[in-house]
1. One of P, Q was used to calculate mean count of other Cβ atoms within 10 Å over residues 80-87, giving 12.5; which?
2. Taking 49, 33, 20 as the value of Cα extents along the principal axes in Å, for residues 56-151 alone derived from one of the structures shown (P, Q), identify that structure.
3. Compute distance in nm of label points 7 Å out along Cα→Cβ at positions 24 and 120 for each of P, Q and report the one that scores greatest.
4. Given that semi-axes √(5λ) of the Cα gyration tensor in Å, derived from a single structure, equals 31, 21, 18, which label among P, Q identifies that structure?
5. Could you figure out which one of P, Q the value 3.7 for distance in nm of label points 7 Å out along Cα→Cβ at positions 32 and 184 was computed from?
6. When helix-only ellipticity at 222 nm (-39500 (n - 2.57) for each DSSP H run of 4 or more, over all residues; to 500) is calculated, the result is -13000; to which of the structures P, Q does this value belong?
7. Any idea which of P, Q comes out highest on Kirkwood radius over Cα pairs in Å, for residues 8-47 alone?
8. Out of P, Q, which has the highest value for distance in nm of label points 7 Å out along Cα→Cβ at positions 88 and 112?
Structure P
Amino acid sequence: MWIFENVLAELPLTFSKILSYYVQTTLSNNWIILEDLGTITHTFDSKIALELTALMAKWHSLPAERFANTRLSGPKPAIEEMANQILQNKEKVFTIFRLHDISERLGSILFSTFTSKPFSAVKVLCHGDLHQGNFGYADGKTVVLDWEHCHLNIPYWDLYHLIDISHPDFPKPYDHTLRNKILDCYCEESLFQTG
């Protein structure tokens, strides 16, 4: 509810409006009725990827301090917590590397880079689950769905989801050129948003 009332209305994007809801302390009794946007075409091409990237830069530009006292948490642990788990389980990590035919040398380089470069302290408002099943076109407009995983995180979280996460129902081909265009677009839009 919070994201609908405090953030989405400020952003230039299409999303299902809340028609009615009921919230209690017992989560299993809560319900929400959302506007029907009609048929949504879940596609991943250059046009929608760049539109989403520009929108992402907008929601990432909202001041994080504004959300400091809000209970926003995604379904996954914070990136720092994940990093700590990886660091504490080096042998398991290298076992996974071997299962995926990652050489010991490359595994050591990856692990060394991971341990020597801290994650950005910059936190932004992230959608949190920006895979192809959660965006698409409805009536020719780009729509972004399912904001329930919205949380504060590093900007790369949403970028990674947009670029690399595939959904079982919506497989995404790898496109190195498009990946670079998305990253360039995000950098340009982020600079524009921050002035």
Structure Q
Amino acid sequence: MGTYVKLLEKFEKGIEKKGVTITVSGLSGTGKTTFAKKIAEKLNLEYVSAGKIFRDIAKERRMILKEFSKTREEEIDLMIDKKLLGLAQKGGYVLDGRMAGLVAGDYADERVFITAKEEIVSERISKRDGKTLNQAKKDTIERDKADTAKYVEVYGIEPKKSDCYSITIENNGTFKEFLEKINQFIEYINKNDNHNI
């Protein structure tokens, strides 16, 4: 039992797990945050976002997020991932982050990966952020490419290519269809005897 990130193995602690840990990963605009927040609420688990921790650090340093993403030190990613690992070991959390499934590893009872087609992601981000469709597509490709390169550089792992996820959910349909998938996942968790919720 342990993390799937070799660099983090030295930070594992002998903590008695007291609840379920679910990780939700995926690239920009796939719906991972919506999924994670909904299941946390329905399963009465605490929601933690790696992205929010990252944005808070950028804000503390008075840096524009895009610039902070490009210039951040390796220690920032390591600090966030050490925190996620500790929470995964405790249990009682839904952890939302691109690397969350790999960081939590076997401490996660379920590791979910959310996918969506590029054109759908671009539409969502365009609406969410008030950008043109072309700008949303360009920004998303740049961000995902930069983040993936950083993960490969620091950890030697590309999150979207990992086979560590226990469930992959496609989010290419309507919001109503996505909510149905969320409800199906919650039913699955509640029926599974291995998950003590």
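Values in this text are rule-based calculations from the coordinates and carry no lab data. In this text the structure is predicted, and so the values were computed from the model without any measurement. Cβ atoms are built from the backbone, for glycine too; each structure is taken alone.
1. So the calculation was done on P.
2. P
3. Structure P comes out on top.
4. P
5. This value belongs to structure P.
6. P
7. Top value of Kirkwood radius over Cα pairs in Å, for residues 8-47 alone goes to structure P.
8. Max of distance in nm of label points 7 Å out along Cα→Cβ at positions 88 and 112: P.
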